[in-house]
1. Check the numbers for distance in nm of label points 7 Å out along Cα→Cβ at positions 72 and 328 across I, II and tell me which is largest.
2. Which structure, out of I, II, was distance in nm of label points 7 Å out along Cα→Cβ at positions 160 and 288 derived from, given a value of 2.7?
Structure I
Amino acid sequence: MNELVSAQTATALKQVKLGFLGVGWIGRHRMKAMLDSGFAEAVAIADPSTDMLRQARTLAPDAMIATDLEELLDQQLDGVVIATPSASHTEQAIRALEAGIAVFCQKPLGRTASEVKGVVDASKTANRLLGVDLSYRHTQGMRQIRELIRSGALGMVFAADLTFHNAYGPDKAWFYDRTLSGGGCLIDLGVHLIDLALWCLDFPSVATVTSELRAGGKRLEESGSVEDFTAATLTLSDDRVVRLTSSWRLQAGCDAVIGADFFGTEGGASFRNVDGSFYDFTAARLSGTSREILAEPPEEWGGRAAVDWTSRLARGQRYDPAAEEFVAVASVIDRIYQAGGCDLKTP
């Protein structure tokens, strides 16, 4: 399991020089995790909000304030951390990679599989490390469940159910503009479910996809609107089945309902949030009517994907072929939208 490494190990490696593009809540949280790891120093930060910059400077008081990405790239950086609105991710990531700078980006890496492939191709051409903040991979519970599946301990895993509902919607207007966000709850929340399913099952090919996309309880018909509820079924090439549901503003009776269940011929495994929490999870191995607890809260997992990328960058890692997994996830998202009758064209 990729845990945060010890401070002794961190000090034995060269600190990488990072620029931070976008320092809202998520950007600052990842910045803190990276800096606390001992692997990185914040050389420069950029954000259009003076309030966000002020708060970021409390974490990195010596970082220069850059006006934009171009000024960040002039600072002889090893890597750029991107936490900007989704429509900007592809262009910004490719620009940094073409400048010979590694990239860690918030999801989605692009609004379509074509955009994501463009970033991955740029990473390969530049031979620079590319990371995406698919943070749930780094929870203790999901790591253990994946190991159970891959080791064959659950027998043949033939089905999976994954869910991510919340009682809220995003508080930024750009989330509701498909040209800026790429979509609604599917690309915002469902991306984690698709990634976890494919990652645990070793990225099998997907044979067929069916889906329903809804907004305000009605089928999504206008290409300019975004979905607030998605239900999809993926039939894999080996006939295994994966069911996914995600939503914004669901009448859930709590803040969030998050779960991933995997069913095998010799047992099952379950990952669940606790009391509606976005951060606390339990994981269990299932056998008939019994369950064995694998992981329980508390656990500080939110920054682990960021620290993992930073530590690999500090060790000198360059292009990682596993970046092709980002394209596989984006391709499934495209197919879910297409099956639901959604236009994927972006300007």
Structure II
Amino acid sequence: MNELLSPKTAALAVKPIKLGFLGVGWIGRHRMKAILDSGIAKAVAVADPSAEMTREAQILAPDARIAAGLDELLDQQLDGIVIATPSAAHGEQSIRALEAGVAVFCQKPLGRTTSEVKAVVDASRAADRLLGVDLSYRYTQGMQQIHELIRANALGKVFAADLTFHNAYGPDKPWFYDKTLSGGGCVIDLGVHLIDLALWCLDFPSVTAVTSELRAGGERLADSSQVEDFACATLTLDGGAVIRLTCSWRLQAGCDAAISAKFFGTEGGASFENVGGSFYDFTVARLFGTSRETLTLPPDDWGGRAAVSWARRLAAGQRYDIACEEFVAVAEAIDRIYAQNGRAPRCP
């Protein structure tokens, strides 16, 4: 008799996949640990320009080889590679790995522009190799619940959503503030999660109109080379739903972070909100007029789930997935937010 295996048992029932890790700073090591702890994979090699970071990575994987860079990683006969390098390198590194026949899991953003993201997705399709992006908030227990409520029509027709990601800190690496390297400021860094959550929950309808306001130091951006630290945007979707997004770096928020995603339908609403300024702890509630029903409370160890999900699919033999076209839709929305800064909406 065939039996369904639990994820942990299934991981032990197959030979671990062989992975390389390119970029092992904090986020790269966190994703590395999550994947290795799952038992799905082993770390064959790691590469990072910082000797300190590679030493930290070897604590997690003492047998992993220290590689000089991407070329040496790709010489290791890998099944997949996890990329956590600065944004400017994501597209080119992902394409090189895919063209070498290696599956890719990349930090967001996958590219600085729609054209870069599309080139990576095209490479995944041409090579027939699995591509994943660390859009990690999809994998929180709370957003999974909201996604299911909307798919089950439990909120009725969803006609509006408000999503927020305010970070009281700015990034600590200089390249974030160089648009040629980062692709932009808080929109491409934080807003990418909000856009992905909104479109994912609503099954990726097309975006019919975009308006936006981008600021730096409280003032409207003087030119397109500046990097924004505050942004608000409105996206109108096919079918009429209106999505409002707000994100920032270094906002005087009175706490470390203010993160939320709220969806409003004709039969009710749903709210995903961080607790006490935390980047990690969230509550979810169903909303009914003036009352609410709490569905989810912390803790929820969600940070590495996107990476583990990708590794699990790779171990199961999955190759190109048409769902990665969603990454292009998110990139298109980001490009339109930048292009529409301060412009009046166009009439249909």
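Only the coordinates and a few stated rules stand behind these numbers; no lab work does. Treat the numbers as computed from the prediction; the structure is a model and nothing was measured. Cβ atoms are built from the backbone, for glycine too; each structure is taken alone.
1. That would be structure II.
2. I
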